[in-house]
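See the structures that follow.
Just so it is clear, none of the values below were taken in a lab; they were calculated from the coordinates. Note that the coordinates shown come from a computational prediction; the quantities given were computed from them, not determined experimentally. Cβ atoms are built from the backbone, for glycine too; each structure is taken alone.
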Structure I
């Protein structure tokens, strides 16, 4: 790629600001200390208009990868993929083409009048441009098979060639079973991604999820906007069903009624272990079409080799996603800079790496910037599918996403760490820094399953995302107001870098992550999952 002289100059200037001086290298301390100056320099550049919002499949994304690669070399990291810092991530861009499709949903022998976007949305889960459909609809409740819960919504159903209609979330706790499926919290069985995966494993022709604002935790407009635009999925490897999509609750109610079924009664029945799949007497018929393009993106990975003759064969991985939403639209401000989400995490990793190389730990440490998180954790999923380091020898993954731009805190977020021995280690590290771990709260929205660390957890690797604290040391109430206001800028063009930001909280978060990573890297053994955890069983099976 040829860069303009202005872009090349900006890259060089930012790298010089971020690079450790010769004096700093010579005076390296035993405990690496994350510095604000390089973190701020990287944050400023990564979120600048020059990188155009770091969009997947866009020029800004290519520039970002080049910058991270150069910065990793400058920091002194070693290539993690042979002689390369890059790991290819093959992605398919998929845009449904309802205008070119001839597909209809029939219920009770009559075609339903459904408008794409308004009533339902769909697209291929296998990156194929066309699918001929003649498939029966079957309601499968929550679409969950969970042996450890004694739960099976399929009960012998041959799902091959069928369109499975199901609810999102997981079964509600009861007075008799207050902790089933995580109690008030959401398990992975409740995530829509699991629903699609399970249907594909069973050979289903398609999946239609029933949307409600309460169950999805967002309105139909979020679904509508996402599925009417280009979406991305990993190319090759495991693929989804030929039709994956959603329908509004009112659409589902109409389809069920036309089929002689009562949606509310079936949903109530689906709360019981005795539920059995119900054929709806409805079909999807015709042909769906989509526009497909193939994109080659990259994860960027660098190493700090370990010092212990045996333990260096094991690794601690720090991650942050480098992508954001790129450029969209044609008028006004078209750049989604993503300063907090997630130029901050990417910059934090660079600042951490710069210090980690000065004092290696017993185990190796990998700094991994993953692609396409905003498109469904695709970069981390690609890494998990083809890891640069064996999963069985990966001690832990610590992820950084959207760092604290408000100011220093007395606490630190470690939600998800309690599933493993990382929880106790995090508490000890926080205490050593004069901090405390923020109290755990029920994971109502399934946050543990929505960030890049989850790709590692699915491979059996102890993993969580280090969150910012909320007990601000300076003007606590004003800090909470400022943090809450970010919700209005999240995924908006207004998520831009502000030179007046107090980055003490961001530095603190990065320092905690590095300290915890080093504690793991120097420990006598790799951390384990708590007894009975589903992901711990994956780890046990891999060893």
Structure II
């Protein structure tokens, strides 16, 4: 199962051009390695980008100018396209460490579920993880969502194992929690749960004198938290041992800022959180079930997960959660899986950016482990149904190969129709410039090309010679019109007027639509 997952991720990574976020992370990773500076992408902690940097050491990137003062977006474009580097090579160099990490997290899923539900439960959980289109899609990109979620899963697994080997596993749980915090600050809501569970695990591991149990449990909670904090500091010191950092102007103030200032993390970490809060104050465009809107919908993430999760997986997630709740001997394990899933989902649902199911990428990890408990139900029809549902998941996942990013399940029309229900990183993240180039050369040679592209890639680098249809009067736009599906989803009056007189004739990677006008 991990072998097919590795093949799927490597193939996907090789075929996709940069998504919107990747150039920023890759360029920041190069700045870390070359200049030991925290000045770029401070809104996210460094660990995920340091992991990418381990691959970039083999990418052969040219030296960046230390005096460069452009934005992080401009720096990413400069590194990939304007500095004599090979963007394909750099992308793969940065993506491969994330792919390896994603596969290792698959082992965590296997071992966690095996601990809870036995070998068959472990394999069931691993099957759901390994065939998850979302995990494959984002595990093959140089981004931070999968690493942060995977480190959290590892922390809760180690806390679970701490019930039997507390002095080995609970410190390691603190390390994994610190790794999650040092990758994305969105892991913070899980901290209280983890430290409480560390105390509970120690309580279970130390029967006997009440006073000693209380002291040991309190020490486990405190020690786990302190180790996590220490890991965050170590990660920042690895980037810059001198912690050179200047607080940017115009950061939010008020109660949130005061609470953030109390956190025991480096100033750069705390300021990065405030920068994220500043971004959350803006109003963004959303798109759900074919309707564009401004702002955010509280139910967006559950709806996006409903669309982008295989149907068999949804059923097994629900069955696993119910099994853990209603089977008494599994309720202890449920404490390590279900509350954190609910808390992280609730926190993510408060975000102002309705951009993708990737903000809930922890669900295919934690709930896969929970689903493994279905294997403990000793009823024949349950086992047969479970096997059929896993097969349904596998077939659904394999049929979308290698287009995992725009996947949606059969109830919503499959991958070809995701753009009718969702936008942005759910379907169209700028990943298909290379595919577009090949299609234009093969199927539309010599024709006039007009392009409206949403992404961070540079079309000209891939041999795409295209004009902007908004740069001329509409009646002069004649020929092949290519539009990123996210632009269609959020189309303006002018774009709608162009589309009204165009005929849809083709698609690219299920993220771009080709029209003849």
* Asked: 1.9 is what came out when distance in nm of label points 7 Å out along Cα→Cβ at positions 92 and 132 was calculated for one structure; which of I, II is it?
  -> I
* To do: Work out which structure the value 3.9 belongs to, where distance in nm of label points 7 Å out along Cα→Cβ at positions 180 and 228 was derived from one of I, II.
  => I
* To do: Could you tell me which structure in I, II was used to calculate FRET efficiency 1/(1 + (r/R0)^6) of positions 116 and 356 (r between Cβ atoms, R0 = 41 Å, to 0.05) as 0.90?
  => II
* With helix-only ellipticity at 222 nm (-39500 (n - 2.57) for each DSSP H run of 4 or more, over all residues; to 500) derived as -18500, matching label from I, II -> II
